[in-house]
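Once you scroll down, you'll see the structures, which are given as structure tokens.
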Structure 1
Amino acid sequence: MERELYTARLARKDCISASAQCYHFDFVVDELESFPYTAGQFISAVATDEIGKQQTRAYSMASAPNKNHFELCINRVEAGFFSNRLADLPDDADELLPVGGKISFHGPHGFFTLHQPLTDSILIATGTGVAPLRSYLQWLFPTGGPDRSEGREIWLLFGTRHETELYFHEEFEAVARQHRNFHYLPTLSRPGENWRGLRGYVQDHLTALIEERTGKVGPPPVVDPATPPGELKFDIYAYICGLNEMVAGVRETLSKLGWNRKQIVYERYN
């Protein structure tokens, strides 16, 4: 069955990290009054390449639902068909996308969404894996809107190499200042000498975070293996997004700490 295609117009494009060639895009779906989706879902962009082959790329929404808008956060990849098409300046190439240009897409898709009822949550990302987690945070703590976090403790453990690659850093700091139950933990694997935050990989700090919480609420309960998966309920979940190696490392760390695999929700993009 063919998927219904929509058209999105590029309203704004910003380079948010020159060193990582990362861009933030704001799209508008003019044909719709609203484009509803659940925080954490993705769209699939569709275009025909120079030899007539249809190319499709999945990109997580980097924003909470907002009328007929959605935002993306994409790294420009060397020889990448869509990332180059979106990120490069129009110049003389007809296939490149200027502000006001349009893309075709279908969606929303995906199940990388927050479990309901909401629980304490550890959000773990590297690189552009932070995009769907930003979508969560905008939905949980909307600017000028009602706080949907229900007082749950929310941690964002965001790892990258350099300080210039901490996408949306000031935005996350602002949310942490405004909401005492949100804890922003950026960590750098190649920090400069002036960096005063965490150092190393996200895995290096995850155990300490969980052990601190465990000291307050106790160890995870032992799960009866006879319990049907649909009936399993936990008081905390981890949501992981990034490259496969990081996702695998975090899942292994959590498993060693006694977490049930149903508590570990993940999405990887390589």
Structure 2
Amino acid sequence: MRVLVLANQKGGVGKTTTAINLGTALAAMGERVLIVDLDPQGNASTGLGVDRENRQLSTYDVLNGEQSLSGIRRETGVPRLSLAPSTLDLLGLELEIASRSDRAFCLKKALAALEEEQGNASAEERLTYVLVDCPPSLNLLTMNAMAAAHSVLVPLQCEFFALEGLSQLLTTVEQVRNTLNPDLTIHGIVLTMFDSRNTLAAQVVADVRGFMGDKVYETVIPRNVRVSEAPSHGKPVLLYDLKCSGSQAYLKLASEVIQRERLHRAA
């Protein structure tokens, strides 16, 4: 069970959109995926068709120790894709667990318990990927995600301030590696909202590739109106419009993620 955290302290970079659609694309390729929504705004939950009124139990209950991940996990409209939804209660969690010595490891403990349960599941039912959608800030929720993850996947918008935000995030990953999770790696950087008509966007792509080399995925997610429309229908874009450029890009990205995982296992 590989745990990938989607993180970037900048908002509006396509983090939740990538979590939903990468998860859907991986599931479409036969992987069994759980999306853990750690953002109090709960956009990943809404985007997968789970209304706020139907979230009696959430990741808040898991992190404060009252529920297990399997206890709050629910199926979505996508075969092989399940969700651990979030609620606004997460906003107060940091204060509630601040005095606990294990406050940065609440999610790690929950995922360890889930993996233990998975040992009793059949091969078809066993989770292969957990994608954690983080809030757009480097708070205790994001620290919990990074402490529990194998790798960080960084969505990066093709805009002027992209590299500045990236360097801050890389510093944070290094700090987490030194203090909480020595095995944490950067899985890759996915460039989002690319507009081919914009010369600045092409320059940002070139700069990020020059700075990060092969850590940047080959696939670039285009700015696409169908990707923006899909969440309002409670669907991933692959269910909303499979043939649009955004859907095809996320399928390519999923292939790259699987390929990098194979190379990792081989190493």
Structure 3
Amino acid sequence: MAGEGLRSASELTQRVVSAIIMAALAVAVAWFGGLPFAVVWIGLAVAVAYEWGRVVAADQARLLAVAVGAVGAVFVLGGLRPGATPMVLAALAGAIILVLVIPREGPRGWLAGGVLYAVVLAFATIAVRGEGALGFVAILYMFAVVWMTDIGAYFAGRTFGGPKFAPRISPKKTWSGVVGGLFSGVLFSLLVLWAFGHRVTPMNGVVSLILGISVVYGDLFESFLKRRFGVKDAGAIIPGHGGFLDRLDGFTIAIALAALLGAMRSGFGTVAEGLLTW
């Protein structure tokens, strides 16, 4: 029992240290914005695509990574402009066709889905960051929603336990964890807006809650994916966290929804304004 306690404490320490390092790097890159931010997130999308490939059809992992990298290269060469959207969509369509046609074996639909999933992760994140100070606040707001929903869920679940939320998909997730995570995500995301002098409205809280719910279901989706293909972790590159697909599951769905909300309200070129100004 003592050995198990020490191992659990060691794993928690490992998770915390890794999380602090990743958070610091993410915020630093977000502060720079522009090309450095885009290149980093396209790189992360390539890593996510590779890990997705390892989960669904290991021999196709490199193909997925190359396909997503090609779409990212088109975007960078297009100058990171909203006007490059037609070229990016054409490249995305080509990448999906590529993975549908080339593999002779394996779940082709899942492979194509992996390309779309990774590309959405990159370009939704880049769109939310956008340019200028408001884009920086918007991406910090998203980090707060996602990170604090995860952290709040982890500690609330361990503290209160109780009925399981989705036992067939994620046996460790509890209703107390979900509620605690959503509360934490909403609270800290609104604190980010307040700290940067942004006007906070009830609607900001509603949007934070909706995004927090999407984090929960994004995490469930990745759990379902791994169970569907009999895999425990998508990768092992991040100590205590698994792989990038494991770490960015909730973020991917939340940032996609955030970019959609922002673009619907104020256009693709000013997603941050549409997301934060209610």
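FYI, it's all coordinate maths here, none of it is from the lab. Since this is a predicted model, take the numbers as computed values, not measurements. Cβ atoms are built from the backbone, for glycine too; each structure is taken alone.
If log10 I(q)/I(0) by the Debye sum over Cα atoms at q = 0.16, 0.21, 0.28 Å⁻¹, for residues 86-149 alone is computed to be -0.79, -0.99, -1.22, which of 1, 2, 3 is the source?
Only one of 1, 2, 3 returns -0.79, -0.99, -1.22 for log10 I(q)/I(0) by the Debye sum over Cα atoms at q = 0.16, 0.21, 0.28 Å⁻¹, for residues 86-149 alone, namely 1.
State the single structure among 1, 2, 3 that was used to calculate mean count of other Cβ atoms within 10 Å over residues 214-221, giving 21.4.
3
Match the computed value -6500 of helix-only ellipticity at 222 nm (-39500 (n - 2.57) for each DSSP H run of 4 or more, over all residues; to 500) to one of the structures 1, 2, 3, and report its label.
Traced to structure 1.
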